[in-house]
Structure 1
Amino acid sequence: MTAEQAKKEIERLTELINYHNDLYYQQHRTEISDYEFDQLLEKLVKLENQFPQFRLPDSPSQRVGGTVTKDFPQVDHRYPMLSLSNTYSEEEVREFDNRVAKGLGGQPYEYVCELKFDGVSISLIYENGLLVRGVTRGDGVRGDDVTTNVKTIRSIPLRVKGTDVPAWFEVRGEIFMPKDVFEQLNKEREDIGEETYANARNTTSGTLKMQDSSIVARRRLDCYAYYLLGEETGIQTHEEGLKKLARWKFNVSPTWRKCKNLNEVLTYIKEWEDKRFNLPVETDGVVIKVNRIDQQEELGLTAKSPRWAIAFKYKPQSVSTKLNGITYQVGRTGAITPVAELQPVFLSGTTVKRASLHNANEIARLNLHEGDYVFVEKGGEIIPKVTGVDLSKRSPYAKPIQYITHCPECGTKLIREEGEAAHYCPNTTGCPPQIMGRIEHFIQRKAMDINALGEKTIEQLYRRGMVKTPADLYELKLADLLQLEGFKEKSAKNVLEGIEESKKAPFENVLFALGIRYVGKTVAEKLARHFKSLEALAAASYEELVNAPEVGEKIAQSIIRFFRNPENQNEIERLRKAGLNFALDKNSFVPESTVLNNKSFVISGVFKKYGRDELKELIIRNGGRVLSGVSGKLDYLVAGENMGPAKLEKARQLGIRIISEEELERLLNGEAI
């Protein structure tokens with residue numbers, strides 16, 4: 001393909017993918033399958049890597065992430081991002097209305113009401129239609145530049161098109177994590193033995209400040225735009241601004257409403273008090289804004305908040321109900337989770353029967369007694385949680401709840417490691433929930449993807465003594481499956497075919513499937529690329545592990561414990577004999593370009609934009625080689641901050657070309673240095 005052909009194809013693919021993105025995220029319909037969309041995106045990314053000079057500013061490849069930001073520079077806001085004054089009562093809303101009426105001196109006015117979504121405020125700056133900067137609220141005067149992470153959010157336009165788009169404008173919005181995404185994220189964390197997140201809002205905030213934008217992309221954040229700013233926007237009311245943002249393809253929540261007077265405002269507040277629980281995002285109130293922009297300017301600002309807007313906050317719904325008892329769940333990693341069994345009670349739109357108590361520390365903090373009446377709320381309107389005890393209803397004879405000392409499933413004495421909040425059952429090979437949980441983890445889509453199996457089938461196989469470890473799956477016969485309830489020859493053959501097909505799963509999937517505690521999908525992928533084989537990973541020292549991407553002290557220690565366990569060693573050997581992939585497939589590596597022309601590099605020091613492993617991968621994927629030491633055969637030493645003086649001195653003595661991170665990027669772009 002010539003450069004001119006590549007340029008035209010990149011333009012065509014960019015326009016086509018952006019069109020399908022708009023269909024999906026703004027119009028809620030599709031014309032192609034997810035697979036077809038992924039194929040288009042993959043083709044575009046490959047072309048852009050081969051011809052980076054033709055990558056467009058609004059390329060959808062930016063949605064995938066992959067950039068690592070070591071520091072988030074601070075940026076001053078052109079318009080201060082003030083917080084709103086809060087009110088919790090109808091009386092205070094009336095007082096606000098009186099202040100507005102007085103401030104406007106008898107002029108007629110109206111309001112716009114919007115739901116207050118529980119996320120992270122963001123300022124989006126556009127120049128000549130292009131998104132150039134995304135900045136957090138910070139202290140209201142300046143915030144952190146998180147542009148790279150913001151660009152991964154698919155509902156935020158990278159380019160705004162239209163005849164009425166000013167040269168510069170700002171959009172204020174709320175970045176949030178949808179409820180279903182938050183729940184799935186917690187399930188995944190629970191699956192690998194990590195503590196679950198408390199609420200979606202804090203998780204969103206933490207995600208937006210992650211250094212690796214590819215992880216941010218996988219978190220599937222979303223954004224509602226709620227305010228348009230700029231000197232040439234052409235709007236006279238807030239209502240016009242919301243409509244213009246919607247025309248420009250921003251994601252504007254359709255729940256807003258123009259209200260002619262205070263009574264309509266109060267009606268809106270009452271209407272959404274219960275309806276809000278059916279929305280896909282957490283809400284905690286209503287924002288009330290004077291509609292006309294000139295009246296907003298006339299009312300002005302205080303030092304902390306605008307006088308023309310206020311936030312009505314719904315009081316957290318809290319109910320009292322009886323604690324019938326506590327049950328203890330055992331996860332696949334052996335972690336014990338205490339669960340409050342409650343007298344059923346209606347709360348925030350649903351009937352609540354159970355609430356997680358997290359760990360022994362929480363039970364002690366609440367000072368729970370048998371038969372207590374407890375107060376229950378929904379954390380972030382999603383997860384039921386016990387917030388306190390109604391002491392007025394406690395029996396004088398009630399006994400404090402004692403945390404269990406032995407596993408409720410197998411009777412093994414529980415352990416609690418130093419620094420850990422949770423108790424664990426150490427009986428990994430004899431505790432039924434752990435055994436079945438590991439097998440369920442092994443067959444899931446992100447692991448070995450044996451979709452013909454399910455929880456009920458696994459339970460049958462375990463109860464009948466046919467499968468006690470994942471390796472046993474590869475020894476199943478047709479006659480075994482035909483003994484199971486509900487199985488006929490066709491369904492049994494489907495299971496066997498699925499098991500056989502799983503042998504083709506790539507190494508990173510196999511590594512994740514092994515169920516090493518704290519090793520989730522992302523960490524498994526990084527480990528697979530770093531160590532290249534299970535043999536190398538198993539032999540790695542603690543120092544080698546903590547130097548690998550995404551691996552800290554806790555994960556490194558968990559990996560070492562896993563591979564030292566004789567039962568795990570035996571299981572791995574059985575899986576190896578079954579034919580699973582325990583090394584990266586060399587044929588699966590397809591270089592993105594040959595621009596580095598087999599030149600050799602040594603990476604040393606700390607870099608601003610990339611981690612060392614990411615730089616190594618960039619070099620290899622673009623036709624270069626990475627060496628471990630400086631020698632006369634070396635072409636380039638890529639020098640970062642705090643690099644070892646010995647390598648630097650040796651490179652100088654040998655006349656090796658010493659280049660910076662920026663110069664390496666120029667080489668990757670095909671430029672001379």
Structure 2
Amino acid sequence: MEKVPELNQPLTSIKGIGPKRAVLLSEKGVKSLLDLLLFMPLRYEDRTRILSINKTQEGLAALVKGHIISGREEKFYSGGKGLFRIIIKEGSEILELLWFKYKKAFLKGLCLKDRDIMAYGIIRKNKGTRQMIHPDVTILDEKMGQKVPGLLPFYPFVKGVPMQVIRSAIREILDRYQEEIVDAIPIEITRRSGLPRLAEAIKGIHVPPEDAPVDKFCAFDTGYHQRITFEKVFYLMLNIIFRKNCRQRRSSPSFYISKNTVDTVKNKFPFQLTGDQIRVIEEILNDLKRESPMNRLIQGDVGCGKTAVAAAAAYAAVENHFQTAIMVPTQVLALQHYEYFSNLSGTMGFRVIVLTGALSGQDRNIAYEKIGNGDYNLVIGTHALIQEDLFFKNLGLVVIDEQQRFGVRQRAMMDKKGVNPHVLVMTGTPIPRTIALTAYADLDISVIREYPFGHLPVTTMLAYDNDKRKVFDAVREHISKGQQAIVICPVIELSDESGLKNALEMHEKLTKLFIPPVRTGLIHGRLPADQKDRIMDMFRKGQIDLLVGTTVIEVGIHAPGATIMVVEDPERFGLAQLHQLRGRVGRGVEGGLFILMLKKDLSRQAISRLKLMAEIEDGFELAQKDLEMRGHGEITGIKQSGRRELDFIDICGEPELLTEAKREAERLINSDPELVRPENHILKQIMSDFHLI
């Protein structure tokens with residue numbers, strides 16, 4: 001029997017992880033020991049020194065110690081709920097530890113008088129008394145003395161699996177199997193780049209050295225973190241450059257484009273195209289005339305009219321008797337595009353069909369047969385378009401609405417559906433030009449910056465917690481006028497990240513506050529895909545008045561009735577992500593209002609960054625500012641959360657690494673021309689291992 005590689009062993013081979021916890025971790029894409037090593041921290045907490053209670057500052061996290069002098073549960077009889085309060089004392093200073101969600105037996109056992117404990121949390125003041133809400137506590141004994149936990153990594157929340165279990169399991173894997181970690185990147189590349197080897201980087205991220213620079217770790221700005229980012233970006237760039245070199249060797253059927261085609265296209269739309277749209281359409285038509293396949297990216301802000309440009313390209317394909325495939329990330333977006341292109345079918349000759357995973361077996365087979373026969377010349381769908389048993393009669397154009405993803409893998413799979421079809425990629429994420437030219441090295445880039453006639457800017461406002469009543473009065477007013485509202489929270493449910501607004505609790509509170517006939521809905525990333533699609537579709541059709549959720553709604557929802565959005569804890573998001581959220585409101589004729597709810601203890605830097613949202617509407621300018629101000633962001637691991645594509649948020653804080661990865665990938669491929677030969681399988685296997693092709 002063949003021996004299973006050590007790092008491919010199941011999680012149950014590690015102490016503390018039984019079958020139940022293994023199932024819960026598998027839902028996060030963590031199924032093996034290697035997966036757990038690649039499960040990266042979301043943040044670090046500085047527990048390297050104990051502060052005296054009287055030296056703690058309001059709004060800042062601190063590690064303190066003290067004697068327990070009292071502890072009891074207190075009930076609020078009006079609502080039936082309560083809290084648990086423990087008071088600790090250090091010298092003459094006291095600190096209250098408060099829990100609103102707790103296990104009574106644990107806290108009751110903890111609060112023995114004269115017991116010494118350490119507590120970590122954010123310091124707040126209430127009527128002059130220092131407090132911590134939901135602190136992390138550790139019982140001190142004589143053996144521990146003054147020993148502090150150090151710099152602690154915190155991982156994505158996994159319900160039913162305590163954070164300490166994840167930390168202990170990762171340390172055990174590193175102790176036993178660190179030498180089993182294989183580094184596929186040649187050592188001369190990491191040496192030239194001044195980066196550690198993979199095993200060293202993984203250990204450094206999970207177990208920071210005792211002398212670790214706290215500020216750099218908390219900013220994800222260490223050589224260890226840069227190495228993991230380089231790992232992802234290097235293979236991505238290897239794939240992009242490989243594809244570019246292969247594509248340059250191919251030939252593609254050239255489209256016949258007459259001198260009057262642009263004027264003809266302009267007259268096909270029931271509205272006037274902008275100058276930017278016309279310029280980009282001309283660039284696309286020039287590509288389609290050539291004998292090499294087009295490979296172009298359209299960059300444009302939310303609402304700039306990229307879909308109309310895609311329709312012009314599809315019209316050129318139809319006129320040349322070719323089929324067009326348009327791939328979008330969700331079923332709701334597929335249906336939105338279906339409606340849009342169906343309304344143009346009479347003037348542009350589109351015979352449209354939409355394919356999603358929701359199609360039944362018989363309907364799917366009939367649709368596949370008609371597509372294969374050429375009965376439909378415009379096929380819109382989700383990942384259903386890349387199913388192996390779907391064949392096109394003469395696919396000439398592929399349009400990928402990638403929605404912030406690189407889409408490299410999807411592009412490669414769609415290439416196989418035709419004979420070197422022309423490819424058009426669209427992104428609604430404004431990207432600084434220097435990064436776009438590197439990240440999209442295999443694409444020609446077109447930018448649309450003008451908005452269509454009649455576009456109304458969204459008003460952005462900053463509000464504080466004491467403005468909450470006014471904010472929700474504004475929400476109520478918008479809904480009373482027949483409009484819709486959205487409330488965004490940074491997390492799904494209450495977790496170890498105390499103080500953050502969560503979608504489940506917010507939905508419960510707002511459902512009580514906004515009684516019928518106001519219809520509320522809840523959406524977040526842990527809902528099944530079909531349920532998310534159903535809720536988004538109901539909101540889009542006006543069947544939900546107030547939608548509460550996480551940033552899952554960021555991806556492409558078009559709801560003209562949505563006129564107001566409230567974002568809780570906006571400092572948790574990048575400016576580019578907030579700009580994408582802002583683009584979800586004010587898409588109709590009423591304009592929009594975008595409100596950022598700020599906590600009173602936010603730092604000046606965080607407030608100044610968020611003020612840019614109110615000052616700048618242009619997404620490209622915001623993206624550049626975000627890059628300059630936010631710097632390094634958290635990393636998400638090499639294979640975290642399954643076979644996900646690489647987000648721009650993963651790399652925008654590391655433009656130098658992106659450039660370096662591109663340079664090294666080009667050096668590797670150019671050093672051996674055989675690598676780009678179609679029959680070469682070595683490079684393909686490397687990239688396949690990282691789910692890039």
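Each reported figure results from applying straightforward, stated rules to the coordinates on display, with no laboratory input. From a predicted model like this one, the values you see are computed outputs, not experimental measurements. Cβ atoms are built from the backbone, for glycine too; each structure is taken alone.
Summary of computed values
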read-out: Structure responsible for 0.15, with FRET efficiency 1/(1 + (r/R0)^6) of positions 291 and 443 (r between Cβ atoms, R0 = 41 Å, to 0.05) calculated and labels 1, 2 on offer; value: 1
read-out: Per relative contact order in percent (Cα under 8 Å, 6 or more apart), the highest-valued of structures 1, 2; value: 2
read-out: Comparison of 1, 2 - label where distance in nm of label points 7 Å out along Cα→Cβ at positions 59 and 531 is highest; value: 2
